[in-house]
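These notes open a run of structures that come right after.
What follows is calculated from the coordinates using simple rules that are stated; it is not laboratory data. Predicted model, so just to flag it, every value in this text is computed and none were measured. Cβ atoms are built from the backbone, for glycine too; each structure is taken alone.
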Structure P
Amino acid sequence: MRRKIIVGNWKMNLDGKSVENLITGLVSRLGDFKHLDVGVAPPFVYLPMAVCLAKEKSLAIAAQNCYPESRGAFTGEISPPMLADIGVDMCIVGHSERRRYFNESNEFIARKVRTLIDNNIKPILCVG
């Protein structure tokens, strides 16, 4: 049987100190979650800090979004190779907010999934 995964999406909330406190608290309690994988998806600006705080721990770090191209003139976007470069484990794609506010189609989301897989990042595909 596959292990269950639980990932907290922090959306556009928390500041740096709150991220540090929350991750430190979670890491200290990971032993309580022996039968599932636990992760967090902090805002992009806190991903390097989160990766550093979770280093060599059992806490997965997820990005909240990515762009399906590996490089190019896409101002403000983050590519899967960039996420891999800083040590991100997973990435959320297909979230209802991205579909609704940014009109992301299934085809566009499928491209993200493919690029994430190509860069050894686990996609967290939101369906429904």
Structure Q
Amino acid sequence: MDALLGAANLGDKGFHFPSSDPQYKDISSLILLNRVGILLAKSGWRLSNVDATIFGAQKPRLSPFNPEMQRSVAKTLSVEPGRISIKITTTDHLGFVGREEGNAAIAVVSLMSGGHTKPVPLIHETL
């Protein structure tokens, strides 16, 4: 979300969805992602592609969930799944990720100006 917002110069996730606001407690990240997609569309941006890498712990293995994550992100942002690249890797037991103290991710986003594409509004809180 921060990569999408940053690419459009729309601030960051904390600005739009502050953790101090009770309405965001336990909210699905897909709902927030959908709202970011709506912000982008209203601001005149279209998503070209997302390239994300998740640095996950050795266990549990996240790679079996990769296709579903890709489909969910694409559906939430109303783009073709081919525009969403999600790679999952480990750090081979190095650093806080390797010690299974957390995960990390990086994302690069390309946006195109012009044209308004609106994400499909979420009816349910889960996809």
Read-out P(r) over Cα pairs in 5 Å bins from 0, in percent, computed value 2, 11, 21, 23, 21, 13, 7, 2, 0, structure in P, Q: P
Value 2.5, calculated as distance in nm of label points 7 Å out along Cα→Cβ at positions 38 and 54, assigned to which of P, Q: Q
Distance in nm of label points 7 Å out along Cα→Cβ at positions 22 and 110 - structure with the largest value, from P, Q: Q
Value 36, calculated as relative contact order in percent (Cα under 8 Å, 6 or more apart), assigned to which of P, Q: Q
Comparison of P, Q by distance in nm of label points 7 Å out along Cα→Cβ at positions 62 and 86 - largest value held by: P
Of the structures P, Q, the one that -8500 was derived from, the read-out being helix-only ellipticity at 222 nm (-39500 (n - 2.57) for each DSSP H run of 4 or more, over all residues; to 500): Q
